[in-house]
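The data blocks that follow each hold one structure.
Since every read-out is calculated from the coordinates, none of them should be taken as a lab result. Here the structure is a predicted model, which is why all the values come from computation and not from measurement. Cβ atoms are built from the backbone, for glycine too; each structure is taken alone.
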Structure I
Amino acid sequence: MASPNKQSYTTEDIYSLPDGQRAELIDGTMYMMAPPNRIHQKLVSELTQVIGNHIKSKKGSCEIYPAPFAVFLNADEKNYVEPDISVICDTGKLTEKGCSGAPNWIIEIVSPGSQRMDYLTKLFKYRTAGVREYWIVDPSRETVQAYLFGDSEDFHQFSFTDSAPVGIFNDLQICIANLINTEVKPND
């Protein structure tokens, strides 16, 4: 949810928030973040493990970071996000504070309060910042929207029971249903 104050914020304001309070910054507008629910955290954990294991098995140089992990999208003071999962293959972008510039792949897990941000605001921002692949994983709809950006842009929607191919890794497919207990309900 956007702050009602139209003031322009910077990353300094993000770092000045009280302990335990999290927010993101897009073009100087601050958006407060609610704590994630259990299914959200389970998906972040399982996806991080699968992707991390794939990178290790291929002896890849990409690194994966689950939230909270600071991403300074445009390497400026007006854009700061904490994607649910960030995969960075250009390790030169990594600093002690996080990632300075766009990760190669970002995954956001949709929460009831984050739909507008994930489907609209972040989709546009990630695309224009140079993210190569963006997945929106929606537990309530049981869908994955996969966007590929760059020279040849593409979009696919998958159900949780589909094996979704990963664009930045041509030898990885992920079936969300295989990662979560089928008895878990998205509203848990």
Structure II
Amino acid sequence: MKTIFGAAVVLVVLAATLPPRAQESKKEESAVKPAASPSQAVLEQWNEIGRKLIAMAEDFPEDKYDFKPTPAQRTFAEQLLHASGVNYFFTNPVRGEKPPAEENPKRDLFKSKADIVAYVKKSFAEGADAIKAKGDKGMSDLVVDPYAHQYSRVSDLAYGFIEHSGEHYGQLVVYYRVSGMVPPESRPRK
């Protein structure tokens, strides 16, 4: 009886250790991807937050574009316009141009949801083009940060603006939830 029990325990222990070892060998067999180049890493992050904001701009109902959760906040449209307008405080200096005069494009200049969606797309596309034009070597170029009025590496400046867009993405998630809607990124994948 002890022999059968002992053999059963050994089999259970062996069975429990097999699946992880099988997984380990699969990991060892697949090649590890190389790290992204400096400009590719920045570009991937820039495009990812751009994709999320564009998805929201396209998805949110046009009749709710002027919604704001409290009187002190920006409307949904104004949030998108601000996040996109501020992108030019990155893009323009990186291209050797002056930053825009204002970071908040006026809502009345954008008559429809389609106008705002086009602006959001354009601001992220132009930022992506500036990153691509700089390439890997250009990520270390120094430009004047228009907010801090100090020199900053292109990559550092880009990550600051990516983070800024991420903050506005988070705010817009609240607009969705307060409106009784589920943001595109939180919906089940098909």
Consider the structures I, II: one of them gives -5500 for helix-only ellipticity at 222 nm (-39500 (n - 2.57) for each DSSP H run of 4 or more, over all residues; to 500) as calculated from the coordinates. Say which. I
Where is mean projected area of the Cα convex hull in nm² largest, in which of I, II? II
Looking at mean count of other Cβ atoms within 10 Å over residues 153-160, point out which structure of I, II has the largest value. II
In terms of relative contact order in percent (Cα under 8 Å, 6 or more apart), which of structures I, II is highest? II
